[in-house]
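Enquirer: Structures follow.
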Structure P
């Protein structure tokens, strides 16, 4: 695959959440890079990352941030490629709501796709789905992945119902 996904986060403390996106992309065989880019502490790095993404063959960016969570929106303002925001419940967060609302409430013309609080796994799947519009092999891998999710649910039915009969 020629194109890849960029995974960025506001701080190293976001890694436990954001590595879920990396894990699902690995499972789907989608190339990615992952790094820390703080909108507030390293704004020049954020600008450089967003503006150079296309030249590095990145076609979707997953941006995770907690607290004020400006990273996804500011990144989206600097690049024409899709940005998926992951609100992260961080130590300075108001139960994660500040992050959710900061990422959801983007002004017209600067869209950011937003997943659930700490929903980096879904962000990885969504990034792969976006890339799959031009890659039939990736589309097949995603279909297989979703079939495995379905199978896991059916496998759990017998186990749950067996406990109910006791």
Structure Q
């Protein structure tokens, strides 16, 4: 598909972001299964539920634009999830593995923050105020998740990994 105008580019990016969240629902399940610290495991599970909600909101936005959800596969997210799987598979010590999982999860969050920020700006430019509000709400959720991961890393996981 050739993109011929800004609206088409916006919808294509919405489709791609929807795919990001679909991949992440599965990725977070694997991260939760491999996490050792109870608080980290719980955080991944809670974020998986939040991600499912984000996915549903993106589906609604795509439906409003008469677009199908599965048109684009985000290859960057595939790579980020593979990185988290690498940490989970190559680090036998549970404290070190959890530190690696948090680092991977934060890379994912930063990728999402960049994508949601850009799309919210595009939605504003295009006059899609409902989309803009939804994208900003999800952006705030992603930022809070990143902050929670930072807090957990500083408070528990990294100190434990330093003593592994």
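Enquirer: Have a look at P, Q and say which one yields 12.7 for Kirkwood radius over Cα pairs in Å, for residues 89-144 alone, as calculated.
Expert: Derived from the structure labelled Q.
Enquirer: Okay, moving on. Out of P, Q, which structure matches 0.70 when FRET efficiency 1/(1 + (r/R0)^6) of positions 57 and 105 (r between Cβ atoms, R0 = 35 Å, to 0.05) is calculated?
Expert: Label of the source structure: P.
Enquirer: Another question, if that's okay. Figure out for me which of the structures P, Q the number 2.0 belongs to, where distance in nm of label points 7 Å out along Cα→Cβ at positions 73 and 113 was derived from the coordinates.
Expert: Source structure for this number: P.
Enquirer: Comparing volume of the Cα convex hull per residue in Å³ across P, Q, which structure shows the greatest value?
Expert: Top value of volume of the Cα convex hull per residue in Å³, among P, Q, belongs to structure P.
Enquirer: State the single structure among P, Q that was used to calculate helix-only ellipticity at 222 nm (-39500 (n - 2.57) for each DSSP H run of 4 or more, over all residues; to 500), giving -16000.
Expert: P
Bear in mind these aren't lab numbers, they're just calculated from the coordinates by the rules spelled out. Please read these numbers as outputs of a predicted model, since none were measured by experiment. Cβ atoms are built from the backbone, for glycine too; each structure is taken alone.
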